[in-house]
Structure P
Amino acid sequence: MPWRPSRAAALALLLVLASAAAGAQGRAKPAILLFPVQSHWLSEPLAVATTAALSDRLSQAGYRVTEVRPDSPVVQLAIAEGWVSAEMLEGERLDAAREPLSVAMGATAALLGDVIERETEITLRLTISGAISHDEASVELSVPRSVDRGAAARGLADQVPAVLTAELWSLVGADGEGARTAATARYATGQVAMAEGMYREAVLDFDASLLGDPGNADYLRAAAEARAALGDYSGAVIRMRSLASAAPSDAEVALQLGYAALRAGEATEAEAAFLSAAEQLGGDPRVVEGLALAARAQGEPARAEEYYEVLVGLLPGLAEAPPWLPGLLANAEETVELTGISPDETRRELGRLYLTEGKVWEGVAALLAYHEGSDRPPYGETEYVGISDAIDAEAEAGARDAQRVFAAQALGELSDDEADREMDSIHERSEALATLAKRMEVSPLLDPAHRYRLLAYNLLNQSNFESLMYLRTRDPERQRRSDLLRSAFRKSLGQARLLAAALLGSEPED
């Protein structure tokens, strides 16, 4: 996010009355982020000396000063977390780093200076930027030119505390009421960014608002949600802990902390948060599922299964679930969260879980039940690929089973009635796959590939029907059509996979 200067962007403060400075000394001083003083390359030793003198003098005056040094661990951490890039800390690009680096390091203001050596004097132009408000002001300080650059640097630095008045901090939104007012504006900006899916910008806005009002519950909750949306669950937990401490009797806050802790890998803390929520919410499905997930994350599937048994009885979408479902949820490779979604979406999540765990027909049945309604959202590309891989494998298995039945019947290993029953079951399976493919709505990107897959499943279903009719009529034309349709099924399915791989830019599986 670029730095946006606004009001009073050029204050020329050459002299300040001692009484004003004394007023500033009586107030809490902001945390300051000090960027390296810039200069012409010939004056670089002076700039380095001035940076060091500023840090020392401001620390003596009671400010908490953090210097921006590329080799500093805190700066390296800010780079690693994506707040700034290493390039932003070089030369003229420093302007772009002021706000994100200030927020990342908890500094309400940043100082960025330029030193100029003239014939008779040395001038320091110091820009003071508010990390919360985007407002900034400029101060010019001078000392007589001297060959002793260290003395000149100290002379410039000694003047700075006097010009950092309470009025100046308020002007740039870095102190007291000015910071709180700026925080309100940043919170509103963050909400807009969040709604537009600009999560990193939202994190910056909400964290900036917390600089101005650290204990604000709305800001803490928003900051946690933005961090979670960005995938920074550890950061979300830190903010939710603060919120939970401020509102220990708020069960919803405890729930949010529990789920944030789960995603951050803090299962023990998550369970404690869910138990706290249970004191007020009792058997709320979200609490029960949270406890199940926490037990599972702690490597206790038996205890997780007990919670899942309770959860199955609480969710309408699981009314007809098989008795082995709690065990599957407790031991499956993939974690599935079922609360907070509609009964229809529960069926879709279950279908995906069944397919992932190799329970193909339970998965197909759940997805067919999901698709009984209308206006279903399309499958995302990753989700569609996972589902289609599973039902492709089942379709191919069905094609092989049909050929096996024919061979077994010809060799006398199956009676005519047994072969008819098996072939009838295989036909029902292929019909269910064709019906599911017809009802699935996929993303526009993969729709062309899905059309080939739909054709393939219909060809397989017709092939199995012709096989069934051959067993009942012994008409060789039926068998010939069955073989042709089965061959066409394999070609169409291969084309679907090739096209999907090309559209996704990946290599097709063999």
Structure Q
Amino acid sequence: MTAAVLENLGLLAEAPGGIERLRELILELATNGRLLGVNGDWRATQLRELVVSSGAGWSPSCDARPRSDDEWGVLKVSAVSWGQFRPDENKALPAHLTPRPELQVQPGDFLVSRANTAELVARSVVVEGTPPKLMLSDKIVRLRLSDACDPRFIQIANSAPEARRYYARVAGGTSSSMKNVSREQILALPVLLPPLAEQHRIVAKFDELMALCDRLEARQQDAEAAHARLVQALLDSLTQARDAEEFQACWQRLATAFAETFTSEASVEALAQAVRTLAFRGALSRDGAANWKQVRVNDAVQFLNGYAFKSEWFVPHGIRLVRNVNIAHGSIDWRDAACIPVERSDEFAAFSLKAGDVLLTLDRPIISTGLKVAVVRAGDLPCLLLQRVARLTPREHLVRAAYLLHWLRSPLFIDAIDPGRSNGVPHISTKQVGSMTIPLPALDEQDRIVANLDSLLALCDQLKARIAAARAKHAQLAEALVAQAVAA
């Protein structure tokens, strides 16, 4: 590996996707003669020239369970994945079928998956040890390699970026999620082969560098977990402060460590959610929450669930329908709009929306970064409400739309929701939402809270943008280093 890469491992590892890219670089250098800094007498060949024998297995109709005790089993394709042999990934051979011992996997077998997802197809593994009575399926090709090659080196070559590009070109299959390669295509894999002694040295260096990647990744994960705990502890102390004095002390601690604390998009998002929590507990108000009312949502808004418009009614142009896919963070995204004919709009006048209506998707999983909600703007009109989206029309004497929107995106609301499931799809119950309570100050105080929230959340967005820009620059520098190493 080039000295520049070794000197800048930290830069590579900390870049977005850096560890994965570093592993890919090691694979590439190992198979093009640059990993050890010497080329030697390499020759271009095909995998078939290094294979003594090849064959596939058998795929009988098996029991839908792993084999147990002394039973025979047939390996699933998932037994060959990411350079690891997973013998537990098997199905039990039914008792009425006669096993085929000649298909039993053996130590030293070089196995290649013949059918799998685009990412996993043609992944390979060298079997170093295996339990008995496990047979190959017909979706796994077994190669027995000659003594002219180190099986581990062929494993590296089969996993390298150039090999993955080759398989991507030749793989067949009508589904984008499931691909297949033939035994002949596997045997035709181009291989750049060094002398056997050089293969052994490359394998040893490869193992050393991959172990280093594992350590870097573990260290990075530990650091990220520790950072997340620190951020959460600081924010918890802020949101759980018992009085103004304690709140001020917690804020001071946070302010003194701000630059060192909020260094990732996740930490800034946690800050944004803490700000929302504080807002609805009165921390952004002049007089706290002492005079606020706790009002049932059903009393503060008018609910309406959307109509089940049939897809065969849809036309390219007409009255737009608000679907769950159109709900963005705070606004409606019309890039994938469905419409019904204008002349039919009067039939569904009850589902018309107006400016100021708040929309909530009902079949979205709830995540810590907030729900997808939106406020209808004048430019969105006219439009109609489709099913799986709820309209919450604020009662004007009680609640502002912008205040309601912020509350729906706050942890106080999100953490209280218990998502049910309908036909396997997570959904939100409007009945449950309606029974919840929302803290409501006077309307003018709601306006001030919204203004403060908008200002603080805009600062969070700016901070996220700076972090993203810095990460992009970091990624560019890392990629330039990789390109230099590959071209050296």
Structure from which 3.9 was derived, distance in nm of label points 7 Å out along Cα→Cβ at positions 85 and 261, options P, Q
P
Distance in nm of label points 7 Å out along Cα→Cβ at positions 149 and 477 computed as 4.0: which structure among P, Q?
Q
By the measure FRET efficiency 1/(1 + (r/R0)^6) of positions 93 and 205 (r between Cβ atoms, R0 = 41 Å, to 0.05), tell me the structure among P, Q with the highest figure.
P
Structure from which -12500 was derived, helix-only ellipticity at 222 nm (-39500 (n - 2.57) for each DSSP H run of 4 or more, over all residues; to 500), options P, Q:
Q
Figure out for me which of the structures P, Q the number 18.9 belongs to, where mean count of other Cβ atoms within 10 Å over residues 317-324 was derived from the coordinates.
Q
I have 2.5 for distance in nm of label points 7 Å out along Cα→Cβ at positions 157 and 173, calculated from one of the structures P, Q. Which structure is it?
Q
Given structures P, Q, which gives the highest value for relative contact order in percent (Cα under 8 Å, 6 or more apart)?
Q
FRET efficiency 1/(1 + (r/R0)^6) of positions 221 and 245 (r between Cβ atoms, R0 = 30 Å, to 0.05) computed as 1.00: which structure among P, Q?
P
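Any read-out appearing in this document is the output of simple, stated calculations on the displayed coordinates, not a laboratory observation. Here the structure is a predicted model, which means the values were calculated and not measured. Cβ atoms are built from the backbone, for glycine too; each structure is taken alone.
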